[in-house]
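Got some structures for you, see below.
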Structure 1
Amino acid sequence: MYRYNGILIAEYVDEHGVIEVVDHDGVRCLHFGSAAQQSRMPLAAPCQLSALYEQAMTAFLLFNSAPTNTLMIGLGGGGMARFLLHHSEYGRIHVVELRPQVVELARQHFALPQDPRLQISIGCGAQYVAQQSRQQAHSHDVIVVDAYSGDGMVPEVASAEFFADCHSLLAGSGMLVINLWRSDKAMLATVTRDLLHEFDWRVHFIPMHGSGNLIGFAFAQEFQLQQVTQLAARAVQLQQRYRLDYPEYLQDLRLSDPLNKLFSDE
């Protein structure tokens, strides 16, 4: 059966709607009842990130190349988790996913590995962050938020309360990475305002050219100033290792810095 110009591999319906797995031109995609792709996986190279926005989200490695405790809100096809787990030095990853069927599909159809470093919880990511921020404050190096339904960004992870809880959960040198959607201008304006307020303007963005994605990076505390040349050298090293354009990500982050607090040539 054909769906979204590809071959339908699997289809499930749960209380939140339709979940579909579709293969097209050597790429496996996850859909939530619409043509919008929630995840992409190259069948010939499942540990590579195919979606450009996911590639850009890994720019947090510029500032922490080996986090020990990462929280992800939203699993999708598990591309980010696969990518990070593929690199043996990476630490623990805890994923909170609302839909059990998404986890099952990621295991069955998207090569999500069974790895002792990976823990998956079923539930609302916003509720989990709220609870953990009171019980285990300052415990995570990185929080990655990529939580979408077939209708767009999940409202629970787009509130001032959610960002305040994330801030509390981050370690002093930690950072929040979030996938935003520019076409929803009202939500984008609200989210940007709340991020800037909660993180005291320590927020930077990578716009995805040719798509509606905007990747936000928010730092828990004032980041220790580094010379641009040092970060540029790290970007080249990461580019050579992962074959992703970290120098361009660094340039976009520099240009988006509203108060020039993060980067210094001194």
Structure 2
Amino acid sequence: MGTIPLGQHSQYPDQYDPSLLFPILRSENRLKLNLKPSQALPFVGVDIWNAYELSWLNQKGKPQIALAEFQIPADSPNMIESKSFKLYLNSFNSTRFENEEAVRTRLIADLSAVSGSKIATRLNAPELTSKKGMQEMTGVLMDRLDIEIDPNLPADPALLEINASFGPIEQCLVSHLLKSNCPVTGQPDWASVQIRYQGRPILEEGLLRYLIGFRQLGEFHEHCVETIFCDIKRQCKPEKLSVYARYTRRGGLDINPFRTDYNAPWPENTRHARQ
């Protein structure tokens, strides 16, 4: 697939260039979770990307700006490497387009081709986005728990346990303590995570310890969320499960993966305070 641009010196493009986009096979990371390409995925979902640094020129050469939202299906063959995404978007900066719709059409065509699935794109004016405001995830905040923990211990699925003396419940649990690291550069990636499930009660202390264990893990955002989903499903066996993480912005982009195994509504794309 070529050389990944992460961690390398990059010259920013001065003209539109879709060849800058770098695909990463989802199947390679999913093999670590024993998810084989020949088998159906245990979840559906979407990766919601927000771009805050999109600009182009109109036909008169005047710069235009917008905030862009991209939705990439979780069953697409490829993820898109984030630095290549940033370089690609920057290639619009000095390129003339007939109108905003021409930009959106071009984005859809290029990103769909690289991801291998049809993606959705929306361009918003800053004033429209500002009206949406900010909102934190709803649910029971596990960060309130006063636990003693070695933050250098890796995430251990054995920490995920249920209270077998209770019957099934519906619950939504939230933590702002999810952190992982870029697998190439080692830079920290910070996130809030929301876990909705129906099943026997998941013990919060063990779940929080498990999530904190991601602090030393070098993995892409999407794979972290899929790991959390698969580990909870395997260990706790909930009847229904969804996992949603909102990561903080890096390079003008934030990535917000969502995975579910039931007919849960797609989450609203609302910024958090840390984003």
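Just so it is clear, none of the values below were taken in a lab; they were calculated from the coordinates. Here the structure is a predicted model, which is why all the values come from computation and not from measurement. Cβ atoms are built from the backbone, for glycine too; each structure is taken alone.
Before moving on, here are some points about what is shown:
- Value 2.0, calculated as distance in nm of label points 7 Å out along Cα→Cβ at positions 142 and 190, assigned to which of 1, 2: 2
- Which of 1, 2 yields 0.45 [FRET efficiency 1/(1 + (r/R0)^6) of positions 102 and 222 (r between Cβ atoms, R0 = 35 Å, to 0.05), calculated]: 1
- Here percent of Cα pairs over 27 Å apart, for residues 22-173 alone was derived from just one of the structures 1, 2, and that gives 47; the source is 2.
- Winner on mean count of other Cβ atoms within 10 Å over residues 54-61 once structures 1, 2 are ranked, highest first: 1
- Computing distance in nm of label points 7 Å out along Cα→Cβ at positions 70 and 198 across structures 1, 2 gives 3.5 for structure 2.
- With helix-only ellipticity at 222 nm (-39500 (n - 2.57) for each DSSP H run of 4 or more, over all residues; to 500) derived as -9500, matching label from 1, 2: 1
- Structures 1, 2 were shown, and semi-axes √(5λ) of the Cα gyration tensor in Å at 29, 21, 18 was computed from 1.
- Among 1, 2, structure where relative contact order in percent (Cα under 8 Å, 6 or more apart) as derived comes to 14: 1
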